[in-house]
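Every number in this text was worked out from the coordinates using simple rules, so none of it is lab data. The structure presented is a predicted model; accordingly, all values stated were derived computationally and were not measured. Cβ atoms are built from the backbone, for glycine too; each structure is taken alone.
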Structure I
Amino acid sequence: MTATHRTDYDLKRVIRGMALALGLLANVPFLLFLLEWGSRAWPQLSWSNPQGKPLFIVMTLAILGYALAWRWLKVGGVLAVSSAIALCALVYLGAGSSLMPAALVISIPLCVAGLLFLVCDSKAFET
């Protein structure tokens, strides 16, 4: 193994570790909510409100994307970035700009983690 290959491998491991840690930090609060209150909250949510069932599904897809990224970086990264964008769009459609800071606090870590997963899977780290 050459020094350049070893450095690339180490950098990829560091970036992947940062993505996993950031994704975990972003997904754990909703995962705990989903496990504790998800089955009780689902019947009260509405399809007509963008902050109801659509937002619940987008957050579930964000967790799924994070889980998939452990094995398939590209699939998980795309799903995480898409979920972050969809989350912001649904919050804006449901509440306007008043809740956008809260949506950004949740979606920016998801988006950054997804982008880091995509960077790890890029051609830059192939020899």
Structure II
Amino acid sequence: MIKQRKSQKEYIKDFVKLIEENPDLPVLPMVDGDIILGDDYQWWVASIGESYVDQYHIEDGRFYMYSKDFDDVVENYIESLENDDNYNVLPEDISWDDAVREVANYEWVKAIMLKIDTPDGYFWG
């Protein structure tokens, strides 16, 4: 079954509701890479897409979302311990549950995520 996108009006309505329900949260616009076609233009055409509340963490210049990337951050944490010469540990000595608890204590920032999508009716390429 093909999932139809909501209308622009519905996405805006959902976004405004999230802002009203979470007035203290920052808004984090996330721009779809298909929108930016090159650096030879000053403006790009886009539309407001889905919005939702999530948490994010930035590590080594990379952006991680709690709901989608948590396990990746745990794996990175374990790998960093395995590769740390000052931390004498074997891979089998690192408990997944301990790593999960450690990563859960990272500085995760709660925010309203706002997807900026390619506009309906426009096809790039």
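Here are some notes:
- Comparison of I, II by relative contact order in percent (Cα under 8 Å, 6 or more apart) - largest value held by: II
- Each of the structures I, II was assessed by distance in nm of label points 7 Å out along Cα→Cβ at positions 37 and 117; the largest value belongs to I.
- Taking distance in nm of label points 7 Å out along Cα→Cβ at positions 45 and 77 as the criterion, the top-ranked structure out of I, II is II, with the highest value.
- If distance in nm of label points 7 Å out along Cα→Cβ at positions 61 and 101 is computed and equals 3.4, the structure in I, II: II
- Origin of the derived value -10000 (helix-only ellipticity at 222 nm (-39500 (n - 2.57) for each DSSP H run of 4 or more, over all residues; to 500); candidates I, II): II
- Origin of the value 2.4, where distance in nm of label points 7 Å out along Cα→Cβ at positions 69 and 93 was derived from one of I, II: I
- For Rg/Rh (Cα atoms, Kirkwood Rh), for residues 13-52 alone computed as 1.21, the structure of I, II it came from: I
- Which entry (I, II) yields the derived value 29, 19, 10 for semi-axes √(5λ) of the Cα gyration tensor in Å, for residues 21-84 alone: II
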